[in-house]
Structure formats: C-alpha cells, structure tokens
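Asks: The structures considered in this document are given below.
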Structure 1
Amino acid sequence: MKKADKKSIIIKYRQYLKLEKSLSANTVEAYLTDLDKLFAFLELESIHFTEVTLENLETFSAELRDIGIHPRSQARILSGIRSFFRFLLLEDYIQQAPSELLESPQIGKHLPDVLTVEEIDRLIGSIDRSTREGQRNRAILETLYSCGLRVSELCNLKLSDLYLKEKFIKVEGKGSKQRLVPISPRAIHELELYFPDRNEGLIKPGYEDFVFISRFGKNISRIMVFHIIKELAEQIGLKKTISPHTFRHSFATHLLEGGANLRAIQCMLGHESIGTTEIYTHLDRSRLRQEILEHHPRNMNRL
C-alpha cells in the first residue's frame with residue numbers, strides 16, 4: 001500500500017473530485033469542508049486516516065448527531081466520507097473501505113415552506129428603496145421569484161444573458177447547461193430601476209458583465225442573498241423558514257396551482273431529469289413562454 005500525509009492526500013483528492021468526478025468548484029469545496037470535520041475528529045482521537053475502522057466512523061457519526069447537526073446534513077457529510085474512503089481504496093492507500101457499511105441517518109420526508117404571493121409582496125414591499133442596495137435587492141427577489149432561479153444562477157447572471165425586449169433571460173445551470181427562461185414584466189421593471197444605480201457604483205475589472213453587484217464591486221455572493229432574505233423575513237415577522245430556494249419552490253408551486261403544464265415547469269427549472277434538447281423538441285419556445293405568461297402570478301397582476 002502507498003503511504004501519504006494528510007496534506008498531499010487532500011491535494012490529490014481535490015484533483016480527483018474536480019477532474020475525474022467532474023464536480024463543480026462549489027461541490028468540491030463542500031466535500032473538503034465536510035472532510036475537515038472528520039480530520040478534526042481523527043486528530044483528537046490520534047487516529048491516522050489510513051487506519052480508520054467502521055467503529056471509528058460510527059463514533060464520528062454519533063458525535064455529529066449529538067452536537068445537533070440536522071439528519072440531512074449528517075447524511076451529506078457521511079456521503080462525502082464514503083467518497084473519500086473509496087478514493088483511498090482506488091488509489092491503493094487502504095485495503096478496504098471502512099465506510100461501506102456505515103449507515104446514514106433516517107431522513108423523514110420534508111416539504112419545504114412555500115410563500116404565498118401576499119408574503120412575497122410583503123417581503124419585497126418592506127425593502128427600503130432609499131438605501132444604496134434597496135433597489136438592487138428588490139430586483140434580486142423579483143428575479144428569483146419570476147424566473148425560479150437557483151441562487152448560484154442568480155449570482156452568476158450576466159447582462160449579456162438578458163433579452164429584456166423579448167422577455168427572456170439565458171441561464172447557465174448545473175453542468176453548464178443553458179436554458180432560456182421567461183421573465184415577468186414586474187421583474188423587468190425592477191431591473192430597469194436598478195440599472196442606473198448599478199452603473200454609477202463601483203464595479204471591479206472583470207465583473208462588468210454581472211447583473212447583481214455587491215458594494216465591493218464584485219458579483220453578489222450566495223451568502224449575501226441568504227442574508228438579505230433572512231433579514232427581510234425577520235423584519236416583517238415571517239415565521240416560516242425561508243431561503244433563496246424558497247422563492248424557486250414557490251415559483252414552481254404557484255405555476256402548478258395556476259394550471260401550468262408540468263413539463264414546462266420542469267424545463268423552466270432546469271431539472272436534470274428532463275434534458276434541455278428533449279424538452280425543446282416537444283415544447284417550442286413560444287409555448288414555454290405562454291405557460292409562464294398565463295400562469296405566473298407576476299404576469300397575471302400587470303403593472
């Protein structure tokens with residue numbers, strides 16, 4: 001068997017995740033962050049990572065539970081741990097993977113909270129337009145809700161991806177797959193109000209094409225979008241647990257309740273289960289746009 005120290009193993013594991021598993025940069029960092037938790041545990045127990053047993057991992061799993069980590073997060077961490085030990089086995093650093101019989105916590109079915117149209121209006125209406133970031137934040141929430149975007153898609157949205165006259169935006173989703181998504185007149189209106197402030201503010205070289213800019217001149221981060229939404233929810237006394245994904249889930253739920261075609265909704269969301277090419281073969285762009293225009297609340301309530 002090969003021998004290696006922790007530092008060199010992490011470098012090789014990072015390359016493995018990125019090059020061989022073709023994982024995104026964010027996913028790779030999430031795997032390594034979770035792996036840090038295991039290394040911290042092993043260091044306290046004076047156990048080398050090539051000498052870990054199933055019993056050690058079960059103790060580690062129990063500690064995750066004892067410190068209050070949610071079962072879903074526990075399952076994600078343990079999934080990453082299995083991936084790491086499979087890598088060690090594949091690269092001949094260990095003879096067998098101790099994680100193969102490691103059980104994940106039971107995760108009950110959980111339906112995420114959905115916001116009503118009234119709650120979305122309250123959240124957006126509570127934003128103070130007089131602040132430097134106020135109009136930007138209104139545009140952010142309207143775009144999230146109008147287009148059903150993932151938060152990463154919102155943060156990476158470019159001006160060159162906006163076709164506002166045609167009422168479409170181009171979105172790059174998971175696996176660098178692109179899709180066209182209709183955007184509501186309300187969201188377009190908020191974006192157009194935001195652009196003058198955006199263009200007068202600080203924009204660092206290399207970030208000129210990003211739509212949503214932070215006060216530091218770079219594209220806004222996912223953490224900042226989470227923070228904006230959390231603050232607004234607290235401000236209006238909203239008791240639901242919400243995040244940027246809540247707007248995406250509400251987008252789909254409201255369309256479905258309004259009678260939109262399910263396949264059109266799946267295409268708008270960019271779900272991997274339905275390939276972009278296959279969808280555009282069966283549903284042309286005019287039909288997809290019509291589904292959104294007819295059934296999304298933001299299009300029913302004209303300005």
Structure 2
Amino acid sequence: MLAPYLLGLVGLVLLPALITLALAFTEYDLLRAPTWVGLANVTALLDDPVFRVAAINSLVFAVVAVPLRLLIALGLALLLYRRAPGIGTARTAAVLPTAVPEIAYGLLWLWLLNPLYGPINQLLRTGGQNGLTALGRTPPQWLTDPTDARAAIIGMSLFTVGETFVVLLAARRALPRDVYEMAALEDATGWDVFRRVTLPLMAPVLGLLAVRDAIQSLHFTFVPAFVVTDGGPPPYATTYLSLFVYRNAFEYLRYGYAAAATLLMILLTVAAVLVQWRLIRRYRAFYRL
C-alpha cells in the first residue's frame with residue numbers, strides 16, 4: 001500500500017534532489033555536457049551581491065511573515081471554533097484565498113496594488129485632496145518603492161493561511177472541555193485562559209506549523225515576486241532565493257549555478273528550522289515546570 005507513495009517520493013523528490021546536488025558542483029548550460037568545477041559555484045555565490053540581497057530578502061520575509069501568518073491563523077481558529085449561525089460561511093471565507101491558483105492570486109493583487117487606479121490606494125485616498133491620503137501623505141507606491149514592495153509581498157502571504165487555519169481549528173476543537181470548566185470555576189479571565197490553558201495545549205501544533213511555514217516561506221515568495229513585482233523595484237528589492245534560482249536556471253541557463261543556490265537555500269532552511277526547534281524545546285520545557 002505504501003508503494004505508490006514511495007514511488008512518487010523517489011521519482012519526484014529524492015532523484016531530483018540527488019541530481020541537483022550533483023549539478024551544484026558542475027558548470028552546465030543544458031547545451032553542453034556538465035563540467036566538474038568543484039566548489040567554484042558556491043564560492044561565486046558567496047561573492048555574488050544579488051545572491052546576498054536575495055538571501056537577506058528571504059530571511060526578512062521568513063522572520064516577519066511566518067509569525068504574522070501564525071497569529072492570524074490562530075486568531076481565526078479561536079474566533080471561529082464555536083458553532084454559531086453563519087460560522088460555516090466565515091470558515092469558508094478564511095480558507096478560500098488558499099484555494100485560488102497562485103497565478104490568478106498574483107494577478108488579482110497586481111490590480112489591487114496598482115498605485116494609480118488600484119482599489120487599495122483609492123481607498124487610502126478617501127478624505128484626502130490632490131491625490132494624497134487623509135493624513136496628507138502620498139499613498140504607498142507598492143510596485144515602485146522597495147520598502148512598499150516588500151510590504152506588499154508580505155501582505156499577500158497573510159491571506160493564504162487556510163491550511164494553517166484548518167489545522168489550528170481542529171486542534172482547538174480537540175482540546176478537553178474539563179480544563180476550561182475548571183478555569184471557569186476559578187474565575188479565570190479570558191486572557192489567563194488563553195495564556196495558561198489554550199496556548200500551552202496548542203503549543204506543539206503551533207511549533208510544527210511554525211517549522212512548516214519556515215520551510216515553505218522560501219517558496220511562498222516566488223509567484224508574487226515573479227508576477228506582481230518582477231523581482232524589483234531596482235535594485236532587486238523583491239528578488240528572493242526562489243526567484244534567483246529560477247532566473248539563473250531558466251533565463252540565464254546557468255543550471256549548475258542555480259543548483260548550488262538551491263543547495264545553499266536548503267542549508268539556510270535547515271538552519272532556520274534548527275533554531276526554531278531549539279526555541280520550541282525551551283518553550284515546552286518551561287511549561288513542564
């Protein structure tokens with residue numbers, strides 16, 4: 001019964017990973033046979049300013065977006081776990097953005113973020129004069145200002161928390177009721193119940209989701225950066241590691257170089273996961289006391 005899964009795992013994950021690892025130490029342009037260059041690709045990457053910018057952009061995205069996504073998904077789960085009229089519609093609305101194809105989602109945001117006629121800036125101009133906001137400031141230039149463009153990519157990721165929301169919703173509904181009944185008997189406030197009961201009980205699930213989002217954060221940015229901002233505005237404001245690898249492989253035909261960048265991206269992800277895992281272990285040890 002495991003054979004189909006194992007076959008897919010070997011054919012779609014293990015073999016491509018091994019091929020990528022081998023290509024990382026070669027110079028390969030798809031036209032000529034690969035040439036062994038050893039660590040030359042890795043050395044070139046460490047000296048590549050574009051790679052350093054892409055790595056910093058990816059780290060900033062992971063540090064900012066992953067906690068925000070977890071907070072939003074947790075808030076929705078705690079808000080919508082009870083049965084009430086219309087709650088099914090609200091849950092569907094929370095999951096729906098995740099079900100939209102990524103390209104369609106990116107094109108939708110390309111229209112929403114248009115600085116001239118996009119609905120977001122039109123709304124921000126409400127109450128203002130001469131194209132300014134009600135506070136007398138110029139609306140954000142989502143597609144041309146580096147800081148605003150990075151904020152736009154992060155904002156786009158905050159709406160696709162459907163999978164995380166579903167997992168946290170199931171985890172919240174599975175918590176034992178008697179614990180909350182005991183807290184009610186002791187006249188615990190809502191904040192105390194959340195801090196001392198709900199959060200510790202859901203911590204293992206939150207930890208696993210944090211690790212999962214940290215791993216996937218390097219891939220969340222590809223379609224938004226490719227479709228909405230095209231890796232800019234200059235200089236490479238929204239060029240993330242995934243887009244850096246794509247362009248080197250499929251636009252510049254530097255497959256060995258792109259494979260080395262993928263290898264470093266994996267190592268960076270492993271390092272981030274190990275840091276998170278240590279923090280989670282300390283958190284669980286604290287609550288065991």
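Asks: Among 1, 2, considering only relative contact order in percent (Cα under 8 Å, 6 or more apart), which has the greatest calculated value?
Replies: Largest one: structure 2.
Asks: On to the next question. Give the label, chosen from 1, 2, of the structure having the highest value of Cα Rg over 2.2 N^0.38 Å, for residues 195-242 alone.
Replies: 2
Asks: If we compute mean count of other Cβ atoms within 10 Å over residues 187-194 for structures 1, 2, which one ends up with the highest value?
Replies: That would be structure 1.
Asks: For the read-out helix-only ellipticity at 222 nm (-39500 (n - 2.57) for each DSSP H run of 4 or more, over all residues; to 500), a value of -20000 was computed from one structure; give its label from 1, 2.
Replies: Structure of origin is 2.
Asks: Given structures 1, 2, which gives the highest value for distance in nm of label points 7 Å out along Cα→Cβ at positions 179 and 251? Kindly include the intermediate steps, with their values, before the conclusion.
Replies: Values: 1: 0.9; 2: 4.9.
Once distance in nm of label points 7 Å out along Cα→Cβ at positions 179 and 251 is worked out for each structure, 2 has the highest.
Asks: Using distance in nm of label points 7 Å out along Cα→Cβ at positions 43 and 155 for the comparison, can you identify which of 1, 2 gives the largest number?
Replies: Greatest value across 1, 2: structure 2.
Asks: Something else now. If we compute distance in nm of label points 7 Å out along Cα→Cβ at positions 115 and 131 for structures 1, 2, which one ends up with the highest value?
Replies: Numbers: 1: 1.5; 2: 0.9.
Comparing 1, 2, the top value of distance in nm of label points 7 Å out along Cα→Cβ at positions 115 and 131 belongs to 1.
No lab work stands behind these numbers, since they all come straight from the coordinates. Just so you know, these numbers come straight off a predicted model, no measurement behind them. Cβ atoms are built from the backbone, for glycine too; each structure is taken alone.
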